[in-house]
Structure P
Amino acid sequence: MDLHTLFLSLLLLQIAMGALDTIAHHEVMEKLANRRSAALELKLHSARGFVYGALFLVFAWLRPQGLWLAAVWLLVLIEVGITLWDFVVEDATRLLPNTERVLHTVLAVNGGAMFAVYALATRGDWALPSALAPAAHGTLLQSAMSWALTAAALGIAASAVRDGLAARANAAEPAPRPLLAQHPQQHFLVSGGTGFIGTALVEGLLAGGHRITVLSRDPRRAALRFGGRARCIADTAELRDDERIDVVVNLAGAPVVGPRWTPQRKRALLASRIGTTDALRAWCDRASVKPALWLQASAVGLYGAHARSAPEQREFAPVPGDFPSALCAAWERAAAPVGERGVRLATMRLGLVLHRSGGLLPMLSLAAALGGAARLGDGRQWFAWVHLDDVLRFVEYAVEHAGVRGPYNLVAPGGCTQAEFTRELARSLHRPAWLAMPAAPLRLALGEMATMLLDGPVAAPQRLTDQRFVFAHPVLASALRGAHAGLARDLRSDYVGVGHPGEGHGTVATH
């Protein structure tokens with residue numbers, strides 16, 4: 001193998017590893033495109049992507065000579081500078097997973113070897129007259145490599161455009177709205193505080209001037225995410241018995257959407273919820289001063305995939321053979337004893353939470369933006385949703401109203417079918433919604449988890465409606481506009497006409 005072919009081989013290996021890093025870490029694990037703090041990192045990725053695209057095309061089809069070769073090395077030095085800057089920004093804004101650190105090391109070693117080979121392969125070209133000579137394609141392998149580099153250049157250019165747009169959207173997103181800013185300072189204990197809902201909640205409470213303790217499996221990562229402003233612990237054993245905590249918000253639980261629901265996966269999903277809840281309850285039992293409020297996460301999946309109505313009963317037996325129902329019921333049962341200890345317990349039975357920063361919406365929006373919005377099955381399954389703004393507003397509502405207790409269906413009054421949701425999502429992105437995915441392939445591919453896409457209980461926010469809770473986003477069009485713009489409405493947490501929600505006449509209003 002000649003030096004030029006060796007260089008192209010190492011370059012294609014670098015591209016493959018870089019694509020793996022982008023997809024696995026930046027997109028799937030870290031979700032940088034939806035993280036406000038990642039604006040600068042995304043700008044760097046975008047700039048580096050355009051540099052890469054130009055270099056790939058040069059390496060594919062040209063052989064620079066003289067001053068043109070110097071120009072290529074200048075681009076390489078610019079790429080190295082951007083990468084070093086990117087390393088500094090990454091370390092300052094997030095804790096990289098071990099797999100990402102290892103992959104970065106391998107990329108650096110391969111990159112060094114790659115450019116060393118390129119320097120050897122082109123050492124005689126410095127003395128030639130300055131020109132962009134056509135690259136020699138003496139073999140079918142070299143020609144195939146050049147076309148592969150062309151495809152990679154187009155792909156990374158598209159990725160660079162996407163990162164640039166995401167960086168602009170992240171930079172434009174306002175700072176978190178202060179939560180309970182007019183309320184006396186409270187100490188919140190939040191489990192699952194680095195998740196989608198938990199991150200937004202912690203940032204809003206910090207902006208509101210409250211003390212936060214985050215219970216996280218990775219307290220170092222949590223501390224970095226919140227800039228050291230929140231106390232982060234890995235175990236409830238770190239909580240003192242005489243520690244005063246005013247509000248417990250229990251959100252911890254492994255994501256339900258993911259690998260197939262094998263028996264092992266089901267046990268892991270159950271353990272991630274029940275284990276944390278049991279540990280929090282045990283601390284609550286021994287605490288000398290009990291929390292005033294415990295907010296417990298759950299989901300409308302409790303009612304079963306085919307429920308046509310969902311009364312907000314305090315106790316609801318799980319539907320036989322329905323795993324989400326059993327999971328939610330077990331989670332609520334684990335928290336129930338705290339209500340017998342004099343702690344006010346309110347349960348949030350959540351629908352699908354919409355926001356650009358996490359959950360399923362970013363993935364659904366990307367598919368729709370690419371023209372892939374699709375009706376699933378017959379599309380008539382119910383789609384119970386709620387905007388993240390309204391989840392945060394409910395937390396404020398529960399803290400400020402002593403009558404809020406028991407279960408609440410935390411879903412918007414403007415529920416819809418899956419087909420209606422898909423059409424509105426596509427319309428909000430100015431895209432068509434003409435695709436249809438039959439149910440059978442989904443059930444074959446996803447197994448039991450397909451019920452989350454193909455079935456859904458009809459749930460209404462009956463208790464919130466009775467208590468005249470005002471939703472920021474009661475209809476889907478409003479929720480999607482806010483989500484796509486990345487701009488939360490400037491909502492105030494001032495409440496007027498404050499009554500006792502437990503008696504059915506509390507009122508929440510925005511200004």
Structure Q
Amino acid sequence: MELSYQEKLTLIKLGETKRVKFEELVERTGLDQVAVMRSVLGLQAKGLAKLHERSEKVVKITETGRRYAQIGLPEWRALKLLRERGKVTLDDLKEVLSEDELKPIVGLLRREGWASVRKEEGKLILEITDKGREAGERVIDRALKLLAEKETVPLSEIEKLIPVKELKRRKIAEEDTVTEREVEITPAGEELMKKGIELKREVSVLTPELIKSGKWKEVEFRKFDIKAPVRRFYPGKKQPYRAFLDKIRRRLIEMGFIEMVSESMIETQFWNFDALFQPQNHPAREWTDTYQLRYPKSGYLPVEELVARVKAAHEHGGDTGSRGWGYVWSPERAMLLMPRAHGTALSGRQLAKGVEIPGKYFTIQRVFRPDVLDRTHLIEFNQVDGFVVGEDLTFRHLLGILKRFAVEIAGAKKVKFLPDYYPFTEPSVQMSAYHPELGWVEFGGAGIFREEMTKALGIDAPVIAWGIGIDRLAMFKLGIDDIRYLFSYDLRWLREARLVW
């Protein structure tokens with residue numbers, strides 16, 4: 001029979017007396033409690049030892065109980081003062097009671113019949129009664145004395161004196177369960193002991209020193225059961241959705257995209273709408289579809305030359321040959337502040353700042369939109385926006401990028417494209433992906449930026465662009481069917497959520 005070093009040592013020490021308390025066995029072996037328990041359970045599984053356990057409910061004295069055992073219960077301290085003075089005020093009782101003890105003492109003394117209570121000149125007066133003068137030891141006093149002597153008393157013994165809930169209410173004692181363990185050697189264990197057990201030092205690592213010295217011949221190598229159940233270990237790791245976003249960012253950078261960054265989530269309507277050729281009377285600019293700032297209400301417009309080109313594009317199309325939107329553009333409306341409604345605002349900023357041609361740019365930004373919270377909608381979410389600028393780009397290039405993004409990066413199995421409309425792209429497309437639980441889910445819009453937008457921002461080359469709800473794509477990759485779980489505090493999900501890539 002194969003025994004580990006610790007099992008052999010435990011069996012040898014157990015053989016010295018046929019039955020022994022577990023704590024004594026720990027002391028004899030010199031091992032820690034966990035190692036001895038593991039050895040005992042191993043010996044029991046092999047039929048060489050038997051573990052006897054007996055659990056009992058007990059009552060343990062608390063720190064408050066110990067203090068009361070020394071200085072007396074609050075009612076006895078108050079009664080002692082009453083016996084000395086005959087009658088006292090609440091302020092007088094502060095001499096012998098703490099603030100917490102003072103609150104319930106009036107009701108307690110009245111309930112015991114030890115004092116009468118009345119008001120005189122606005123003060124509460126307590127006067128001792130005959131019963132108070134003659135009061136003697138009660139069951140709660142005997143229970144406290146017993147607990148102070150023994151520290152731990154069987155529940156059944158305490159219940160003979162007083163309901164334990166009364167001691168718990170007074171914070172004098174608390175319930176607990178103690179388990180007594182004894183280990184007994186079996187006949188099979190005794191038989192093995194008679195045959196003799198060779199105790200060799202056990203090692204778990206074969207070191208160069210053991211090989212060089214030849215001592216490897218004198219030791220036993222510990223065997224590991226890789227199928228044995230072990231306690232689950234949860235190492236520290238990034239929040240799953242945070243890790244997903246970081247990997248999206250890294251993958252796009254590896255594909256040659258340049259990241260656009262912003263230090264603020266607040267934009268003027270100029271960058272969120274006007275620079276993107278979205279008219280000022282568009283329904284999406286109302287409070288029902290976008291949030292607006294109460295204070296400060298307005299920000300600042302960029303350089304006059306850029307503002308003039310954007311104004312011209314809105315009113316009559318500028319120099320693009322377009323008729324524009326045909327209204328009088330308002331700079332005051334463009335200056336209004338709002339939480340960013342889409343990451344495309346950063347695309348407009350980057351185009352106005354200047355770009356490499358050809359060039360590829362992206363951003364991952366938190367955006368805000370009024371919506372009804374459900375398993376596929378949030379009012380605050382992340383969006384991946386990006387664009388590619390180049391002389392020979394076509395709509396098919398855009399569809400290819402979107403499909404590659406959904407399939408290779410997000411892990412969607414099925415993707416489909418549908419015609420759509422956006423004020424700043426023409427042609428425009430909506431992308432949906434198939435989720436096994438939710439069916440077809442829309443998660444992105446894309447198109448070719450209109451010339452009214454790009455030329456006003458100083459770009460005279462085709463620009464294909466997209467905005468993707470990355471939260472919904474994360475649902476595919478992380479295998480969840482409720483978008484709210486991405487921001488969940490559920491510890492079980494945070495521990496067990498699968499790692500991606």
Structure R
Amino acid sequence: MSKYRTPGVYFKEIFNLPASVAQVETAIPAFIGHTDLAQKNAENVQGVPTRITSMLEFEGIFGKGNPESFTITIEDSYEAAKGLGEKISNRTITAIPPKHPSPFKLYYCLQLYFSNGGGPCYILSVGSFTNVPDKGNSTNPESILGGLEAIKAIDEPTLLVFPDIIPASPPQTIGSLYKDIYDAALTQCKILKDRFVIIDVKDVTADPVSDAHNFRDNCVGYSNLKYGAAYYPNLSTSLNYAYSPTHLTITHRNIYPSGFPLLEAGVSDSLTLAALQNSNPSLGRSVHNEIKQQYITLPPSGAIAGIYTRVDRERGVWKAPANVDVRNVIGPSLDLSHQQQETFNVDVTSGKSINVIRQFTGKGTLVWGARTLAGNDNEWRYIPVKRLFIFIEESLKKATKFVVFEPNDANTWLRAKTLIENFLIKLWRDGALVGAKPDQAFFVRVGLGQTMSAQDILDGNLIIEIGIAAVRPAEFTILNLTHKLQEH
């Protein structure tokens with residue numbers, strides 16, 4: 001009997017196109033640190049992962065950077081005019097930044113992130129500038145470790161960044177918190193298998209060799225090294241310190257020559273920059289311009305996260321995020337030579353490779369390394385290789401969920417195999433895989449007697465074996481130069 005009950009015309013859509021894999025995002029960082037505010041739509045978002053897409057959106061929710069205290073002096077020097085009782089003035093304005101700036105770098109790192117090509121990202125505020133526990137734990141939301149635990153529940157982030165990892169007192173100290181956080185982050189990456197850690201190597205001694213040894217010995221463990229990459233040194237940026245005009249005090253000095261007949265040398269009453277801008281706008285602008293000549297030094301992770309995003313968008317996750325310019329920087333805080341970098345790139349003892357940021361004449365500041373912390377591991381030595389596998393695994397995990405509870409038979413196996421092969425062929429055509437032909441670039445195997453036994457099928461296991469030949473960066477370019485003798 002026909003299933004149609006009423007006379008008429010009926011259409012049945014037949015889908016001929018094979019199922020496709022939706023590629024997951026590869027560079028969505030999660031920044032964990034301290035902020036001025038944490039208020040979105042009148043709701044407190046402290047400890048809550050919050051997605052933003054621009055610096056303007058960040059400032060609307062989390063405010064700006066921690067205001068710094070400058071030492072500002074205006075000196076007016078006077079000379080007696082020849083033959084007259086008048087004076088000629090020479091004005092000098094100085095603005096000296098704090099010797100130990102605030103350790104809270106999240107706001108500035110976000111500026112570097114967006115200026116270097118960053119896009120959507122997550123912010124997790126673990127507290128204000130006055131709420132800074134030196135030690136944290138995974139159950140305390142007002143700690144960096146607590147923030148790391150909170151971001152674990154969000155599926156979208158693929159990069160973890162910690163700009164505020166240094167404890168507040170004293171700001172130069174690297175305590176056990178540094179190691180605790182990065183070890184916990186690498187462990188989270190190992191468990192979830194969908195994210196990667198960008199690590200700052202602190203240049204606290206201004207001696208590259210000492211900083212490298214300190215990092216390898218004290219600041220990161222020996223497990224899950226393929227899920228992270230370290231960068232050195234800090235960056236001298238073109239960004240300005242945050243400051244509050246109402247809290248900046250200006251000292252105004254009058255300097256007279258000895259024996260000046262009219263006035264005595266002295267110091268006028270101190271006033272704030274805000275008051276000066278109201279009473280003398282022109283002089284207030286001059287002081288403001290002098291403050292803007294002072295630039296902040298930052299850890300590189302914010303800029304590196306932006307570079308990951310830029311390279312992934314323009315070339316693909318399989319392209320090494322190296323030999324790429326770093327924007328909004330004057331240069332690295334330390335200028336490493338070719339010989340000094342050798343000890344960073346390869347360490348025969350621990351294998352913890354450190355990527356160096358260097359300045360080259362005529363090229364500017366470039367990222368000059370693309371190794372994971374597992375620098376001695378032949379399989380996972382390079383950042384683009386590990387991140388490509390993370391991308392493929394996460395994309396296929398989401399795309400093959402339709403197989404769950406489907407009949408474990410040849411029809412389902414063929415559908416799954418075709419889906420994966422179509423995805424990998426596209427990657428091969430885009431240049432992510434090595435090989436002149438698809439069968440040289442990858443293989444996909446599934447079936448009874450190939451990847452599964454009868455017992456596997458009885459247990460409900462559908463096992464698919466995938467092999468991938470990932471492209472690797474050309475890290476060393478070797479030119480063989482031979483002396484060719486003259487021919488008669």
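Figure out for me which of the structures P, Q, R the number 29.6, 124 belongs to, where Rg and Dmax of the Cα atoms in Å was derived from the coordinates. The value was obtained from structure R.
To which of P, Q, R does the computed value -0.47, -1.08 (log10 I(q)/I(0) by the Debye sum over Cα atoms at q = 0.08, 0.14 Å⁻¹, for residues 125-380 alone) belong?
P
When Cα extents along the principal axes in Å, for residues 285-428 alone is computed for each of P, Q, R, the one that comes out at 75, 47, 26 is R.
Assign the value -10500, calculated as helix-only ellipticity at 222 nm (-39500 (n - 2.57) for each DSSP H run of 4 or more, over all residues; to 500), to the correct structure from P, Q, R. Please report the intermediate quantities before stating the final value.
On the way: P: -15500; Q: -10500; R: -8500.
The read-out comes from structure Q.
Read the figures in this text as sums done on the coordinates, not as results from a lab. All of these numbers come straight from a predicted model, not from anything done at the bench.
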